[in-house]
Structure I
Amino acid sequence: MAEHTALAKQMGVSEALLDALYRIDEHRHLFTARELVALRFAEIMTTGAREVDELLWDELQLHFEDGEIVELATVIGLFNFFNRFADALRIEPPTIPPSSGREKS
């Protein structure tokens, strides 16, 4: 996870948004219904992919086309792979250069 946080910071994602992503229940108001269902899908795919049930699938289909759901699943799966790969090989996240003033909220 640290690798992705470092990458997000390098891309200008603000600390406030990163904090909101770590505490979604406390910051639900910052996300759209579409984003919330995508985040829930990511959480379930990460912690127990077989727990993606019909209710979640129906919610995904309300907000995303089938191709978009496949794309979400692909990206989520890849980032889960990257985490496990880096953890197993004990790869440290890159250092973050001083802020370039490109922060996004």
Structure II
Amino acid sequence: MASPQRGKSASAEEVRAKILEAIDEGFKDILGDSCSRAIYYYFQTRTGLQIGGVVERPEALVSFLREMFKAGARVLERRITEKLCVKFDVNPREVGGTDLASLIRKILSKK
């Protein structure tokens, strides 16, 4: 039985999956499961993107959240940022002033 290589960087698909997982967990933490599903549906109808498309176009998610929740979007953005920091072992102090879209792009650039 072969063991996975240690120290090997995560594949692009693994990184993408972890980003989507962080977004989903952030939504569910703040909004709950059923409301999160409704937000995904509304996101898809408003933007024409599946939720998986936010990895390539994170600014679409940020724009949608700010349009939908106004100042309350910051709460969701912060929670998703916290989840991303945990999943990608990023020091939250290092991203203190970074917006969510920029953080996702930074994570993608390190893959």
For distance in nm of label points 7 Å out along Cα→Cβ at positions 24 and 56, which of the structures I, II scores highest? II
Structures I, II, by distance in nm of label points 7 Å out along Cα→Cβ at positions 64 and 88: label with the highest value: I
Identity of the structure behind 35 (criterion: relative contact order in percent (Cα under 8 Å, 6 or more apart), calculated), options I, II: II
Taking Rg and Dmax of the Cα atoms in Å from the coordinates of each of I, II, which one would give 15.2, 45? I
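None of the figures in this text is laboratory data; all of them are computed from the coordinates on show. Note that the structure is predicted; figures quoted are calculated from it, not measured. Cβ atoms are built from the backbone, for glycine too; each structure is taken alone.
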